[in-house]
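Novice: As structure tokens, here come the structures.
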Structure P
Amino acid sequence: MSPKGKSAALDEIEVIIPNLKKRYSGGTAVNRTIAPLIAERCRAAWFGLDRPQGVASLGVGDLLRLRLRHSKSRPARIWHARRNTEMLLGLLLKQLGWRLKLIFNSAGQRRKTPYTDFLIARMDAVIATSETSASFLRRPATVIHHGIDVETYLPPADRLSAFAATGLPGKYGIGTFGRVRRQKGVDLFVEAACRLLPKYPDFTAVVIGFVSVDNRLFVEGLKQRIAAAGLSDRIRFLGELPIEEVPLWYQRISIYVFASRVEGFGLTMLEAMAAGDAVVATRAGSAETVIADGETGMLAPIDDVDGLVQALEQLMRDPERIADMGARARARVVKDFSRDREVDDIVSVYRRLWEGEAAP
């Protein structure tokens, strides 16, 4: 916002999207993906870090001035939170006189702490990313599945050439992306690769993602297992990459492994499917909702390396099946999991709150 245009812009804001986590996370990625589309449908502003293009910035001073710049004749502003800190700040602002309607987006598939339940109970509306996520809430929620930008995550013109350009050995890539930790099943991925790669020399595995300090010993143990198997050149840890490089890696690999033990939704699974990868997924997060087993992907039991090996090997021994499955996966995501569909559903929740406020 320009200084001269601040007042007019503040008067127009209908939706505030807070993003209060310092480290880039899955929640931030989702926020950044949908915020510009929300801004096309509503007058939206971003409060916090990692603001995407296409959304106005709301600073601390702007937020303070909003309390004085809201006509009672206009609907309350939406405060759309995805984390406890954002719920708490929204509640505090509301108690101090800001006219807000509070929404929480719940993705977790586990029981909430009493503190989180306390915050959720005070929201004006709750959105869950899956039926399973909704089942862990103590109040009704609107289920809205995640969507992705199907124009960013595209199949490559020539997948074999894209992989060959990496300089990695073999013809085909197998990958898993995201934070490198036990919850994500990276150890299951590594163990499955250690068992299968000696049998299938045309394949190389890559792990892409951030390693926190408390997970360095975990990763070191995985690297020792890889070295003991003599596969250090064919199972690579590539670290955390710039966000704009990740779609390119989906185009380079042929099989994506979603091995999570616990997951809220599993956005990387959708990204890989949109890029035409064949996905092998444990039955965590939304995998059973998104994937038709054997058609648009392969499903395996949670925390079962033997089951993961069996599902992966069905594709590795028949590479022609990979491309066919990836094409069906892409079609599934385009039809039912686009981000435009997600944002339309979210904005419909906003409108219900506004209409409810105006009702007698």
Structure Q
Amino acid sequence: MTDFLDQALIARLEMMVAALAQVEEEMAAGGDDPSRYAELGKRHSDLAPVVDLYRRLQAAATDRADAASLADTEPDFADLAREKAEEVAELTSALRTELNPADPNDQKDVILEVRAAAGGDEAAIWAGDLLRMYERYAERHGFKLESMDSSESEAGGFSKVTVAVKGRGAFSRFKYEGGVHRVQRVPRTEAQGRVHTSTATVAVLPEVDAVDVELDLNDVRVDVYRSQGPGGQSVNTTDSAVRLTHVPTGLVVTCQDEKSQLQNKEKAFRILRARLYQAQAEARDAELSGARRAQVGTGERSEKIRTYNYKESRVTDHRLSLTIRRLDQVLEGDLDELVSAMATKDEADRLAGA
């Protein structure tokens, strides 16, 4: 069995087999507590499908091994061995799916926030470079980008920028990008040619409908003001920019990219819903791994998920201990190898109960 299921997963499945046997024994014994019986019934319905698949997989694996050994001397068993190998593959896939259901947010659109962190002007320029990388990545997969909010830096790039990535499956492609992205390069503003280290933070939020999130409009304070450009100068003569403050949580969202106050308000509420949805999911699950705060950290150089080193033309993902020596292609949006590796790691971690 270890050629298609690792030892940790087998151990977890054996524990589920034992747990199901205990549940069935207690149910057979009966009892006078209806709530306990209902609890056992729920536990049984959770465990039984997984254990059934595991037992069928064990039987198919035994049949495959027997047919393969007989095929060496009896060619007629070769077809049976192939059939059983296909059955093993199908049952393994079904078992993994049962143990590790898809993320319910995977098919949602994304709200992507990129912010300059440590490094001053170079961090803002780097934030702009990251945004361009994600634009290219989105284009490769047929997603559309919508500008939500931005604050440009005088030196170029952005102090912060928010975009929506729209298209089926966008969240499944972008969800592993949340965190601190560190760059090591000679800035265009560096006269001495010295390598600097700067960071930008990325937050990836699933965009949700109004019905998906608990939001009382009475809890939201709406302020309007004139849009600001680099250096704080006003860029229009009307109060079109919108600031939303969610009073119970203190979350603040601003939006100023549109000339219409109504459009800015609508976009700001979309961002606020996404942030609240993330916070509410975090509170329900008591898991910080997908939360915006866990993603972005403080932005310090030591808190990084990935390093982009220009001198060595390499990209290192520190979560994977994976280094790719084709920086130019990655910056042009070729992120599939990194994203696929993270998806595989995430699946393995969840299957192992990590």
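None of the figures in this text is laboratory data; all of them are computed from the coordinates on show. All of these numbers come straight from a predicted model, not from anything done at the bench. Cβ atoms are built from the backbone, for glycine too; each structure is taken alone.
Novice: If we compute FRET efficiency 1/(1 + (r/R0)^6) of positions 109 and 277 (r between Cβ atoms, R0 = 25 Å, to 0.05) for structures P, Q, which one ends up with the highest value?
Specialist: Across P, Q, FRET efficiency 1/(1 + (r/R0)^6) of positions 109 and 277 (r between Cβ atoms, R0 = 25 Å, to 0.05) peaks for Q.
Novice: A further question follows. Quick check: -12500 is what I get for helix-only ellipticity at 222 nm (-39500 (n - 2.57) for each DSSP H run of 4 or more, over all residues; to 500), calculated from one of P, Q. Which structure matches?
Specialist: It was calculated from structure P.
Novice: Which of the displayed structures (P, Q) returns the greatest value of distance in nm of label points 7 Å out along Cα→Cβ at positions 149 and 173 on calculation?
Specialist: Evaluating distance in nm of label points 7 Å out along Cα→Cβ at positions 149 and 173 on every structure, the highest lands on Q.
Novice: Right, another one. Given structures P, Q, which gives the highest value for distance in nm of label points 7 Å out along Cα→Cβ at positions 93 and 245?
Specialist: Evaluating distance in nm of label points 7 Å out along Cα→Cβ at positions 93 and 245 on every structure, the highest lands on Q.
Novice: When FRET efficiency 1/(1 + (r/R0)^6) of positions 29 and 317 (r between Cβ atoms, R0 = 35 Å, to 0.05) is compared over structures P, Q, which one is greatest?
Specialist: Going through P, Q one by one, FRET efficiency 1/(1 + (r/R0)^6) of positions 29 and 317 (r between Cβ atoms, R0 = 35 Å, to 0.05) peaks for structure P.
Novice: Let me ask something else about it. A value of 1.9 was derived for distance in nm of label points 7 Å out along Cα→Cβ at positions 117 and 189; which structure in P, Q was it taken from?
Specialist: Considering all the candidates, the number was obtained from Q.
Novice: Work out the source of 14.1 here, i.e. which of P, Q gives that when mean count of other Cβ atoms within 10 Å over residues 53-60 is computed.
Specialist: P
Novice: Still on this structure, I have one more. For Cα Rg over 2.2 N^0.38 Å, the calculated result is 1.27, so let me know which of P, Q that is.
Specialist: Q
Novice: Sticking with this one: Name the one structure among P, Q that distance in nm of label points 7 Å out along Cα→Cβ at positions 69 and 181 of 5.4 was derived from.
Specialist: Only structure Q yields this read-out.
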